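Trainee: Quick heads-up: structures coming right below.
Readers should treat all values here as calculations from the given coordinates under stated rules, not as data from a laboratory. This is a predicted model, so every value here is computed, not measured. Cβ atoms are built from the backbone, for glycine too; each structure is taken alone.
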Structure P
Amino acid sequence: STLSDPSQDLQFIVAGDECVYLYQPDERGPCFAFEGQKLIVHWYRGYLVIVSKDWKVSPKSEFTGGDPQNSDKQILNIYDLGNKFIAYSSVFDDVVDVLAEWGCLYVLTRDGKLHVLQEKDTQTKLEMLFKKNLFEMAINLAKSHHLDSDGLSEIFRQYGDHLYNKGNHDGAIQQYLRTIGKLEPSYVIRKFLDAQRIHNLTAYLQMLHLQSLANADHTTLLLNCYTKLKDISKLEEFIKTSESEVHFDVETAIKVLRQAGCYSHAVYLAEKHKHHEWYLKIQLEDIKNFQEALRYIGKLPFEQAESNMKRYGKILMHHTPNEATELLKVLCTD
């Protein structure tokens with residue numbers, strides 16, 4: 001048995017032949033199925049160190065079964081319980097004790113030899129995990145070692161690249177979403193444009209806007225994705241969201257929506273954000289709703305109403321002569 005590091009969660013560790021049990025001051029903690037007769041148990045820097053007997057299975061023959069036989073050797077395993085993996089494993093001859101001092105572990109064997117075990121630095125550990133494509137484990141390890149946001153973002157990028165190259169685009173975009181604010185957006189956008197993965201690209205662009213990191217090009221691309229997918233509900237949700245929640249270039253959005261033939265959405269944005277020129281241009285040139293355009297001009301301040309009547313007076317007089325005349329009378333007499 002041993003005690004864990006008091007600077008972490010204080011736990012009392014009991015090692016049996018079948019399992020290792022953890023006890024906390026108020027309750028029993030988790031248990032781990034580490035088999036074998038335990039000879040030495042230590043706790044070192046968040047790692048559980050166990051020395052156990054090495055049982056070898058003898059070859060089967062017509063006279064003997066495959067029963068395990070005791071060996072003179074012993075196995076030393078170092079477990080990272082938090083991240084759930086074996087950090088180190090090796091066989092030693094007749095271990096007397098395991099000691100921790102000067103930032104290292106020392107394994108003393110009966111022959112008088114002292115073996116030094118030194119923990120690898122975090123970056124080396126991560127690179128080993130990357131080579132084995134164990135990205136989830138690498139992320140957990142990085143978090144437990146308090147790696148900064150730049151370091152974590154790089155792991156997310158590598159994990160995303162790995163999934164993308166395997167053809168798992170849905171999984172890849174989830175990792176790329178975690179890089180927003182660190183990784184250049186064009187890196188991700190280019191990948192999913194080339195792969196024609198519009199749904200994944202849309203999810204990424206939406207998050208860019210939610211985090212106020214989108215530029216006019218991103219807005220154009222997102223609106224084009226909505227229109228290409230014919231996802232009107234998402235389009236409406238986007239343009240009607242509060243400005244405090246989503247930031248985008250309104251004029252760019254109006255132009256894109258107009259070009260896509262989404263006139264009702266374009267005039268909604270133009271009216272909401274007081275882009276009077278765009279509102280009137282779409283009503284008169286695209287929708288041909290002359291009475292609505294006239295009504296809108298009538299609500300504008302005098303200077304703006306006057307300038308728009310100068311610009312659109314001829315077309316309004318042609319299509320709505322009576323209403324246009326009445327508005328001109330009002331403007332000239334007020």
Structure Q
Amino acid sequence: CGVGIEVTMEAGYLTVLAPIEGSPAYGAGLMPGDRIVRVNGEPIRGLSFLAAIKRLKGKRGTKVEIEVLRAGVNHPLSFTLIRREIKAPSVSGAQMIDTVARIGYVRLRRFQKGTAKELKGALLPFLKEGMEGLVLDLRGNPGGTLDDALEVADLFVSHGALLHEIGRQQGRTFKKTYTAKPGDPFEDLTLAVLVNRGTASAAEVVAGALQDAGVAILVGERTFGKGCVQSVFRLQTEPALLKLTTALWFTPNGHAVQKGVPCLHEGACFHRRNEQDKLRGGLAPNEPVSLSSAEVMLLRQLRLRSPKKTWLILQFDRQLRRAISILKNRKLFEEERDRVGQF
């Protein structure tokens with residue numbers, strides 16, 4: 001059993017990509033970008049990824065003390081969590097949120113086998129109700145499997161590239177382009193995709209594909225910036241595994257998702273102000289709307305208290321309100337679609 005966080009190793013620290021919705025970590029207030037420095041009082045920097053993860057796991061109902069460093073906070077933060085079994089389905093909260101404007105909403109928690117099929121099943125009834133616009137909520141989505149993410153992106157894009165993958169294999173550089181196939185019933189929808197610092201990896205693939213295809217605008221905050229393909233090799237000389245970065249992901253227009261990686265060509269970085277900004281990674285939203293830590297925690301508590309654990313709390317969710325208002329105004333949508341990350 002665990003505490004419900006998706007993590008990655010960054011600069012030697014076990015770093016939170018996103019807490020899983022409804023998990024102990026989610027309720028306690030862990031945030032994307034938090035760097036875990038101690039578990040039960042023991043430092044974990046310098047441990048392997050698997051060894052650090054093992055410290056977080058344990059028997060159901062047992063306590064674990066976690067100490068993190070958080071950007072903007074000048075002292076470590078401590079959390080006491082109770083381990084339990086974590087279940088995380090892909091799709092949640094699907095509903096029509098404005099029947100007059102014909103706008104639907106759905107949240108994707110992660111990408112795993114069957115996500116595209118699950119999403120399609122959730123949205124088809126809304127098409128029968130005349131849905132024309134969709135808010136696709138990818139906030140706090142840490143990613144998952146690439147193939148399933150591409151299947152989801154393909155639902156909304158009729159043609160063209162979805163992703164470029166560039167890497168090395170057997171000493172040679174290769175480039176692979178994944179393309180969309182026409183024929184899905186959702187290709188005429190107008191989308192607003194909600195993103196934040198917890199939108200990572202395969203979730204960034206989907207957001208970038210939809211943004212570059214011109215079928216969606218991104219609303220929220222710059223995404224995490226994890227766009228690398230990692231391969232695992234079994235060592236022959238000892239019982240160990242070696243994980244290597246073997247490829248990088250680029251959006252259809254050539255924008256690098258991974259932090260510290262330049263774009264494929266200068267045109268893909270047209271919205272970056274300087275050389276340092278070109279290496280920031282992640283995806284810049286068309287419409288930047290940042291939530292404070294206090295707002296994020298308020299929304300979490302309200303969601304946990306609501307009978308259906310709903311993400312639709314319009315009164316306090318400025319990002320969601322902004323996405324809906326843009327979808328209601330076609331001219332505004334087109335203006336925002338053409339304005340990428342001017343901040």
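Trainee: Given a value of -7000 for helix-only ellipticity at 222 nm (-39500 (n - 2.57) for each DSSP H run of 4 or more, over all residues; to 500), calculated from one of P, Q, which structure does it belong to?
Mentor: Values: P: -14500; Q: -7000.
Derived from the structure labelled Q.
Trainee: Supply the structure label, taken from P, Q, corresponding to Cα Rg over 2.2 N^0.38 Å with the calculated value 0.99. Could you put the intermediate results ahead of the total?
Mentor: Details: P: 1.74; Q: 0.99.
It traces back to Q.
Trainee: If you don't mind, another one. Distance in nm of label points 7 Å out along Cα→Cβ at positions 239 and 255 was computed and gave 1.6; which structure, P, Q, did it come from?
Mentor: Working: P: 1.6; Q: 4.6.
So the calculation was done on P.
Trainee: To continue, here is another question. I have 13 for relative contact order in percent (Cα under 8 Å, 6 or more apart), calculated from one of the structures P, Q. Which structure is it? Write down the numbers at each step before the final one.
Mentor: On the way: P: 5; Q: 13.
Structure of origin is Q.
Trainee: Please state which of the structures P, Q yields 5.0 when distance in nm of label points 7 Å out along Cα→Cβ at positions 103 and 231 is computed from it.
Mentor: P
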